[in-house]
Each structure stands twice: as structure tokens, then as C-alpha cells.
Structure 1
Amino acid sequence: MLSNATRSSLDTVLAEIDDAVLTPRLLPIPRKDGCTGCDFLAVCGPYEEQRAREHKDQALAEHVDNIRGMA
């Protein structure tokens, strides 16, 4: 059985994901220097962090920041 705190955190994460999925796009929003050493760098290319900063959806970025803030 999950504790109340764990259940609350899980509910928050799932709500953030649900809201993000309902938004018609899911864009990569890497952390600063998050692409350094990433196994998928060859797929995304060396400038994904820069592109994400220039084109990121502010509402989606808030969802990601909320989830990251829980860690």
C-alpha cells in the first residue's frame, strides 16, 4: 500500500502527464546540459537544447518543471 505522500506525488505526476498529453504536442525539454553524454545525441543532434529553449511551449515547460521539482 502506498503512503499518503507517495500517492499524492503520484497523483500530481500523473495529472501533469495527463495535461501535457492533452496538449497537442509533446516537445523535448532537456535540462540545462541534459544532453551532454546522452545516448540519443546522434538522433536529436547537438543543438536540441538550444532548439528546445527557443521553441519550447511554456505550458509544457511548466508541467516538466513541476515534475522535476518533486525529485
Structure 2
Amino acid sequence: MQFKYIVILILGLILFSLFKALFHLSSAKPGQEGKMVGALAWRVGLSVLLFVMLFVAYYAGWITPLHH
């Protein structure tokens, strides 16, 4: 049950990072492109982390697919 909250937290952080990059894109001050790239790099890193965590949880038996 706690794994679900960790997944939700990481999804929230991914969305926060995405909107942070959007903010830096829209403010577009010269010389601050690195902030947008940094926010997008965090988003990619968190997405990869979530993907790996889901694979590990599945193979460890912590989560199972729903069967109809």
C-alpha cells in the first residue's frame, strides 16, 4: 500500500518539474536556458526512476496486474 503513495509522489514531482520547465520557457530570459534544461533533465530522470521502480516491484511481487 505504501508503494502506491511513492508512485503518486514521484508522478507529482514529474509534473512539478514539467511545469517548472514550462515556466522557464515562457519567461525566456537570455542566458537562463540552463534552468529549463535542468528541469527537463530532472523530469526524464524521475520518469526513468519510476519506470525502473515499477519493473522491480512487479518482479519482486509487490504489485500484480489486474485480471478481469
Structure 3
Amino acid sequence: MYKDKAIGSYRLDFLVENKVALEIKKDNNFSYKNIEQVIAYLKALDLKLGILANFTAKGLQYKRILNIN
């Protein structure tokens, strides 16, 4: 929001029970950019928990991300 006007939009992959933001990626590691993206979702939606899930050749990896603000 800027001066009470929406200036952008978020495209969250999944919102689980209006409590957990779930972002799905296809990477071999957790990039800083992807972690920051989940943190931005948490702040915008006033959520406490986000999960970044990466599908890799070795299987699923996930990282819990907390909004501590």
C-alpha cells in the first residue's frame, strides 16, 4: 500500500487454513530471494509461519520460516 492505494499484488502458491503460507519451488537449494519472498508474504498477510518447499532430484526439502515481527 502507498497512500492507501494498492500498488502491487502477491501470488502466494497456497494458504493453508488461513494460517500457513506455503511456497513451492523447484531448486536444489534455498535461495535468499525465495526466503525473502516468503517473509514478504508473511508480513503482508500478517501470518506467523511460512514453509518454503523445494522439489529436487533427491526429493522434497523444506524450510520453516517464521515472522517474528
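Derivation of every value follows stated rules applied to the coordinates shown; laboratory data play no part. Everything quoted here is computed from the prediction, not taken from an experiment. Cβ atoms are built from the backbone, for glycine too; each structure is taken alone.
Some values worked out for this structure:
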quantity: Comparison of 1, 2, 3 by distance in nm of label points 7 Å out along Cα→Cβ at positions 4 and 60 - largest value held by; calculated: 3
quantity: Structure from which -28500 was derived, helix-only ellipticity at 222 nm (-39500 (n - 2.57) for each DSSP H run of 4 or more, over all residues; to 500), options 1, 2, 3; calculated: 2
quantity: Per Cα Rg over 2.2 N^0.38 Å, the highest-valued of structures 1, 2, 3; calculated: 2
